[in-house]
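For reference, the structures are reproduced in the following blocks.
Every read-out reported here was derived from the displayed coordinates using simple, explicitly stated rules and does not represent laboratory data. As the structure is a prediction and not an experimental result, all values here were calculated from the model. Cβ atoms are built from the backbone, for glycine too; each structure is taken alone.
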Structure I
Amino acid sequence: MCVAGLLIALVASAQELPKIDHILLEVGDLKKSIAFYHDLLGLEIKSQSKDFAMLQSGNVGVFLSTGHWDWDDKRSANTRPGLGMYPHFAVIDVAATIERAREAGYRIAKEPRKYDWGTEAFVADPDGYVWALVNSRK
């Protein structure tokens, strides 16, 4: 292999896979959404304005916006947000987090269930986005 070919191969192998930087959610009430993501789940608020907030969960941002993209059709009133997409938060205690969510008035989509690999439950945020809460067995 020539030097140029070797150099191209080295550069190609050094490229990283793409990473998820953030998830952007359209929300109806920014204050209620911040209560869910910050107060209940403990995400860090990085910045906030009247209609937008940037929160951080480990290495992935969760951004909340009361605006709507002008290039995207608005969903109908009876369509659940995020239909078919179930992002997962790893938490220390699934059952305790679900209980706090219940006490705060959030809809529990699926009660905690134990599997061979750990525990999983599903909770909806104020706009109806359903999130899985998981922890693995120690």
Structure II
Amino acid sequence: MRGEEIMSKVLVPDNCPYCGAKVIWTSNEVLYGKVYGNGKCYYCTGCGASVGTHKNRPKEPLGILATPPMKRWKKLCHSLFDPVWKSRQISRGELYSVLACKLGISKEDCHFGHFDEEQLKRAWQIIKEPNWWR
């Protein structure tokens, strides 16, 4: 898989790692029926795995290609994680540091958009516990 290296940690493959079909850079209208945000994403023409892109760098993915189950896990994780830092009990960066420590990974590697399905499930097991960050 040759791929196009967009950033040091994220490789956009030419072919989907899940089904092998072609991955294209396209409008996110293919996902939502209308354009959201910067309007761009990487999309698998076979299984529909996708990843959005950064607003000011529309060719740079926000993470790895995600299948529909991975997207559900990400939403679940964010539904518990985000309210904690948004409540200002702890900063977002500090919260990711705590999660990284509990997962046994570096802070730089700790982002839901970079997690595979198993990592998302492991994160969910941690953050579903009350006051897990304390």
Structure III
Amino acid sequence: MRLLRGRKLIGVDALKNLHILLAYMTVLGFVIRGLWSLLDSPLRQRKWVKIAPHVIDTMLLAVGVALVIDLGISPFSGWLSAKLLGLIAYIGFGVLAMRAQSSRLKLIGFTAALVSVGYIFAVAFTRSPWPLPTT
């Protein structure tokens, strides 16, 4: 993130670490909310439970955009595009997990969302759209 006269507000390493921390926080929050959804817990109706994920996810996206800009990475590079596609899948499956009427659909959405986020993490660590080893 650049300030006036080329000075940086925060270094790339700090941005990357913040992005990683926020990614772990959003997944942990999703797992907790997903379990509450599967158990039909009244805890998921609390105001902070509905607000916190949006705050964390907005920060995660903003820091990710700052990293892309600061590092000069094209959002259409192979691995970053793969992360974005995985993110779209994660969001879609997450919505299914939280809003489906049947427990079966909630479980399918929850499981698929976790697989999607696992893919996103694997792509991030390997910087490859095909992060699994090929034999």
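On distance in nm of label points 7 Å out along Cα→Cβ at positions 20 and 124, which of the structures labelled I, II, III is highest? Looking at the calculated values, the largest one is II. When helix-only ellipticity at 222 nm (-39500 (n - 2.57) for each DSSP H run of 4 or more, over all residues; to 500) is computed for each of I, II, III, the one that comes out at -5500 is I. Set I, II, III, criterion Cα Rg over 2.2 N^0.38 Å: the highest-scoring structure is I.
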